[in-house]
Structure P
Amino acid sequence: MSINVSKQKRKDLTDKIKKIHKFIAEAKQDENTYSLLAWLSEIEKETNTKKFGLVFEEHRETIDETLETHTPVLTENKPTQEINNA
């Protein structure tokens, strides 16, 4: 079973954001604290918003393994019989 790399990375980022949020919330409050908490909330929201695009999983395909030891050689495929355009 393969894992969804994007989903795992999103979860890791969200966990880190929550730790930072907790640290700031427990720290001495000043005029910057509320701004920092608001920015973190925005970052968390963006991190959890569904994204569309290409995702390259972190595993090797069979062809990658084959190309490590074998170099493909292209050869011309000559027709066996010529066609006359008469």
Structure Q
Amino acid sequence: MPGLKSARRMVNDLTSQFGELVKPKVIVNKFSRPLFGTGISASEVKDLLGDVLAGTIPADERLVREAMDRGVPTTDIKPRNAFVSGLSKILGY
């Protein structure tokens, strides 16, 4: 939560300093959906960041670490994965 609040403050600072010249967006990295009420839910992230939320990148550290270790894209290990899906939504693909 502190990181999200800090991101919101940075967006507000940028907007107040540069006005309409910039339209900052926030990407929430290593986002995991909470089980049994622990952690921050997607709706809480949306409430806090509002329209500046570009999207979330799911936390799939095992897949990303394996891809890095092998030097291959994540899709070579698992063709349809949440990491690529999250990036696609942010980039509009």
Structure R
Amino acid sequence: MLTCTGALSRNRALGVEIGRGKTREEALEGKDTVAEGVLNTISTRALAEREGVDMPIVWAVHRILFEGQPPRLAISELMTRELRAEQD
């Protein structure tokens, strides 16, 4: 919970900067600390792909962080995707 809401959270600070239009590289520039969510995105995506699990939020975060997709577009794609059951 703190990672999402805490003012000192490195992950939240990175997300705020990206939300303001910075790239991942720009948001991380000059930082001595690690926003572990960046590397976790890579690991989570790889694990989901390996196990065949659909994780649209992970895909969207990966596109934002590593493919330069604007956050607004990612949110729009998530909110307009076809509805489906959460469990198969």
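Computed from the coordinates by the stated procedures, all read-outs in this text should not be read as laboratory data. Given the structure is predicted, the values throughout are model-derived calculations rather than measurements. Cβ atoms are built from the backbone, for glycine too; each structure is taken alone.
Out of P, Q, R, which one gives 3.4 for distance in nm of label points 7 Å out along Cα→Cβ at positions 58 and 74 as computed from the coordinates? The value was obtained from structure P. Of structures P, Q, R, the largest value of distance in nm of label points 7 Å out along Cα→Cβ at positions 10 and 26 belongs to P. For the read-out Cα extents along the principal axes in Å, a value of 90, 37, 22 was computed from one structure; give its label from P, Q, R. Corresponding structure: P.
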